[in-house]
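Down below are the structures I want you to see.
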Structure I
Amino acid sequence: MTQTKIGIIGGSGLYEIEGLENASWTPVETPWGDPSDAILTGTLNGIDMAFLPRHGRGHVYSPSTVPYRANIDVLKRLGVTDVISISACGSFREHMAPGDFVVVDQFIDRTIAREKSFFGTGCVAHVSIAHPTCPRLGDACEKAAQDAGITVHRGGTYLAMEGPQFSTVAESKMYRDSWGCDVIGMTNMPEAKLAREAELCYASVAMITDFDSWHPDHGAVDITQIIATLTSNADKGRNLVARLPALLGPDRPPCPHGCDRALEYAILTAPEARDPDLVAKLSAVAGRVL
């Protein structure tokens, strides 16, 4: 049994968490470079929490330049046990409307310009991401959203695109009709893959701001409406986060789905063949098995 420490990765519009006791912004170095920002640490309702604005305060990182490996490493390095990703997304479904939240459970990764693994030449590992999010954390996020009065949908496939441009109409229709995706965003990959490699439970909450370009009325939506929805969603996101400590509790048993043991049999490189420099970089994310 360990102590729960919640890590929140805040997306567009969510750059801080209110109500933290003993709150402070702490810079933390990682062997993978600097994270997106300093980490806001403190306690919320008696539970330790670490908050990281994915794009940095002031929104300085594009989806393609977010330092994903450093971000996950720093959360693991600080002792985070459970990571909740909160991000703005577009919707492919009429019933998943702007202002609604979706607790995502699957991804299709279309990103092409990002480092997607902590491992590589000198220390090779393969983890399963057949089920890339943690159902236990998903349960908590769904309940927190419901208690906050948010319209929330449980389950959905998130199409991760490279960006920073949005989809063409043809792409949007393909993702919706042929591929069966439910929401689209630019940041949950490789974040979810890296969280699994770091043996962190990970849940994704998609905050819908708009219908993607497939929607016949998309062109009629004024950007000011989207910004207003983004602002409203950020307030809802903070209300969701405020309810997580009570739902997750102070004591953290082993994950029943094995997220915290993902590396148990994943590393294939023989100990004597491992690159010591890479092994040193992996001290936080894979120290348990190395």
Structure II
Amino acid sequence: MDPILKAENLTYVYGEGTPFEKTAINNINLEIFSNDFIGVIGRTGSGKSTLIQHFNGILRPTSGIIRYEGNDCWAKGFSRSMLRFNVGLVFQYPEYQLFEETVEKDIAFGPSNMGITAEEIEKRITESLHFVGLDDTLRKRSPFELSGGQKRRVAIAGIMAMDPKVLILDEPTAGLDPKGRDEILQRISEYRAEKKSTVIIVSHNMEDISRVCSKVLVMHDSRVEMFAPVKEVFERSEELCAIGLNVPQITRVFISLKEKGFNVPSSVYTPEQACSALLNVIGGENA
């Protein structure tokens, strides 16, 4: 299977040739495949947001190549408009980018620029409202009358309505309360399952990543530090801590138990795994 997105020796330098020059991403090589569910983590300034802005052509590489379905995204004749329809990017705090009079007009903005029929646009509005968990009765409301969480859902629905093959979300749960965070993540997971699309989530929240993603991309000092299935990454919890990342709280608990001499794994990152591990310890002691 060929990757849907591929970075080849990808480097981006801000302010090149000026006193403020800074290498944001440095010689990155990676492949992302259809139906991947990837969490991108790293400290502030590690290059996460710069990397994802290359995936849909917002930024042009200083050197190296970014490919979509095998094609160089900056080759002559390549349509970056097409790229942005197929690789949808939801920025952090997307609710601040709402601008239309009604919810349905805001959601329809992207699809209407794709040249599809009014009937298809109507279908996509209804479908995307469903995916983000908003009632169809809100479509005639002004988005500015909605709650903060509802505004964010409208903004995400606007990208989903373009039916992208790749959906990228930059800190989609930032600033939300625990209930709002859980609902957004659940809706994104359901969307991916139904659409069979590739989803990439950038987050500082390791619990979020461990709960929903299948792979983790760890950025550190402008480079890819790790890129592997979730379990393999969290098995390297000591390395994650060494580069300043907070592993899930439940992982920290099990690391502490192991340091105190308990025979438990240190790669636990979900409540289900924790329960199983503890039952094994209890069962072993009672044997």
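Taking relative contact order in percent (Cα under 8 Å, 6 or more apart) as the criterion, the top-ranked structure out of I, II is I, with the highest value.
Could you tell me which structure in I, II was used to calculate FRET efficiency 1/(1 + (r/R0)^6) of positions 40 and 168 (r between Cβ atoms, R0 = 25 Å, to 0.05) as 1.00?
Working: I: 0.10; II: 1.00.
Here the read-out was taken from II.
If distance in nm of label points 7 Å out along Cα→Cβ at positions 184 and 232 computes to 2.9, which of I, II did it come from? Comparing all candidates, it corresponds to II.
Figure out for me which of the structures I, II the number -12000 belongs to, where helix-only ellipticity at 222 nm (-39500 (n - 2.57) for each DSSP H run of 4 or more, over all residues; to 500) was derived from the coordinates. Source structure: II. Computing distance in nm of label points 7 Å out along Cα→Cβ at positions 112 and 136 across structures I, II gives 3.9 for structure I.
Between structures I, II, the calculation of FRET efficiency 1/(1 + (r/R0)^6) of positions 16 and 120 (r between Cβ atoms, R0 = 41 Å, to 0.05) yields its largest number for I.
For the read-out percent of Cα pairs over 36 Å apart, a value of 12 was computed from one structure; give its label from I, II. The partial results should precede the final answer.
Working: I: 12; II: 22.
Checking each candidate, the match is I.
Check the numbers for distance in nm of label points 7 Å out along Cα→Cβ at positions 144 and 160 across I, II and tell me which is largest.
Values: I: 2.0; II: 2.5.
Answer by largest value of distance in nm of label points 7 Å out along Cα→Cβ at positions 144 and 160: II.
Where a number appears in this text, it was derived from the coordinates with a stated rule and is not lab data. Computed from a predicted model, the values in this text were never measured in an experiment. Cβ atoms are built from the backbone, for glycine too; each structure is taken alone.
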